[in-house]
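Derivation of every value follows stated rules applied to the coordinates shown; laboratory data play no part. Just so it is clear, the model here is predicted, and its values are computed rather than measured. Cβ atoms are built from the backbone, for glycine too; each structure is taken alone.
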Structure 1
Amino acid sequence: MSAAFALAWLDAFWQPRHHQPWLPTLTAAGALGVLALSRPFTAVCVALPFGVHGLYLLARGESAVRRRLIVFTVITLSLASLHFVWQFAVTGDPLLNPYTLWWPYDQIGFGPGRGHLEGGHTLYQAWINTRFSLYVGRFDLFGWAGYSWIFLPFGLIAVFRQRNWQSLLPISVFPSLLILYMAYWIGSSLFGPRYYYEGLYSLTLLSAAGIAWLAGWPLQPGATFPNYPGRQSWRPLGVAVLLSLLVSANVFFYTPGRLERMYGLYGVQRSHLTPFQTPQAQKMTPALIIVHTSKSWIEYGTLLELQDPFLSTPFIFVISRGATVDEQVAASFPDRNVYHYYPASEPYTFYLAAKRLVTP
């Protein structure tokens, strides 16, 4: 959605090449609006550079462009507002983020109540998180052993030498995410720089520009590849060989090792699903399983592969939140058998009531 929005915006509002500019205008609005439904803060970060361009067009653009900008804004905000409808549906409060029902500290911003630190999230901690995320990104972006940024400086040289000013908009998405996500209390290392994911095409395009500039390949649409004579042919050949070695190192060494470290992460194994695949367990269906966790939500989350969002599967799972809440949830599913499950201590035993009340 982020990349589709960026591409459609350029087609719609940067020297439009289409006889019908409304199509990319509507595409850009739809893509950004849908992005806001799943990643609202990210959508703000992605839209920021384009918003600056939009304000310029509102002030200096033609009337037709202004009309399309107004329509774009109305559609985007209408789609994004459904996020608050969803929050109202699941929490009863359009402004209540469901994340905070489990982790009250999981909020964007600085100060008390945000993050794990006693005094809340701070600028110093934001700097530490950002440095760590960028360090991991040096490896994870392309898997080039800490050299994933190697072509970025040459990409910037290519952009400015070619005066390709429109590329500055999609390139700006990554720094926008980088700066604004400093307001979030946690960094991203285990799964790579995941909070920058929607802007990684900024780095990909900039790296590609750097590769093309070093190799002497064309950077403008419609330009032909030059035919380098004699020793000059070593320039594109050398860049191609270097790039092939880097990609091969990622495919054969870095990525397999990176994925191996994620195997069984947090102790999650497919064997945890086995108790629900036995003939005895299948006879209990349709069933509501109230999961009593010993440490965290992970023991419960491991089982969610066995249910769908429509709650139509043989098993559906809820995490125990105390006797009163558990009884209220069970009453909402009168057509299902209710069992209490303790995965840490008795993974093959299902109780008809809470463990402290009866024997299996």
Structure 2
Amino acid sequence: MYSWRLFKDILNPVSTALGLSIDDTLPLSLSQHGSPPILHLYKFKPSAIVGKYQDIEAALRLDRCRRRGIEYNRRSTGGGTVIMGPKVVALGLGINIDHPGLGKGIERVFESLSVVLIRALRDLGIKAGFRPKNDLEVDGKKLAGLSATLETEKAILFHASLLVDFDIPLMLDIMNQPPLKLYDKGYSCFSQRITTIKEQLGHDIDMEPVIGAIEKAFSQQFDVSFEKDEPDRWEEKSIKDFVNTRYTNPDWIFSHKHPRSSMGMGELKTPGGLLEIYLSLAGSTIEHIVITGDFFSTTKDINLLESALKWTSAKRGKIEEHLSEVWREDMIHGVDVPTLTEAITKAKENLVSPVRKL
């Protein structure tokens, strides 16, 4: 039986800087250090973590986070804001994208790894399903969020947050808006769209059996055994580097700021997630554009798309033309050129003075 490494500490909550730095090291350890796949199971100190492409100041009420002692940070994988704490399982997995049993392509990767968590939940007595693109649900209610990034040519980092229990009032207090942007009725409405293991079972449950079910499910799904391990010297250096250069660095935490003036904003729901476009114009030319939202892509591809549009005509046909020049299939999962063009057009239509609408 093939052996994977297991980093596990469910007793001692970790800081966002440490937990995220360990996770970012996982795929590097495979691609640069010769490690087999590594599963990291742990829990964070009370914290709010935004997705790679979000504006943290737009997503969170940072003053309230500070007053309540809630850490905040930005992860390297996409998706939306997650609220972490002592009753939320944090999962990081470093695995090669061509590993046996892992589906081909991004969509299949999510589906393959969601099957593992569905198996774990089934062993706990909960019937869950995968909701494309990146959620696990029970009867239409979200139970876990999934995200991933391909930071090397072969190794991916897969993230999951599994809700054993959840503090909805805390979330509503520290977020600028609930994740479900169309619903603003507070606790009652949001509680109809989220669930927890505790709620599904009808009683409280410790973290240990949940963690045990996840380990067992990975072992069965991939026919592997786990070797309990800790980061070695090479990995410790990588973790320290990520802590210093990324997760305690304001340039990382406060990156992806949206333009603040002469700006139009457009939102469009797509099969790949919510597109949010922030746009400013100089006359009829795109001066600045930020492509953000809850979707799966890479920093390189988003930068390429934004660069292709900067200082070009804001006419719809020209936008589509310039996007087509650099577009590749699955550049943004579940989104095509006409869809992205439509989102950008919405932002242009909502342009705020002093720049006039076109």
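Brief remarks follow.
- Here P(r) over Cα pairs in 10 Å bins from 0, in percent was derived from just one of the structures 1, 2, and that gives 4, 17, 22, 24, 18, 10, 4, 1, 0; the source is 1.
- Structures 1, 2 were compared on distance in nm of label points 7 Å out along Cα→Cβ at positions 64 and 136, and the highest value belongs to 1.
- At a computed -15500 (helix-only ellipticity at 222 nm (-39500 (n - 2.57) for each DSSP H run of 4 or more, over all residues; to 500)), which of 1, 2: 1
- Computed 11 for relative contact order in percent (Cα under 8 Å, 6 or more apart) - originating structure among 1, 2: 1
- Entry that produces 0.35 once FRET efficiency 1/(1 + (r/R0)^6) of positions 88 and 168 (r between Cβ atoms, R0 = 35 Å, to 0.05) is calculated, selected from 1, 2: 1
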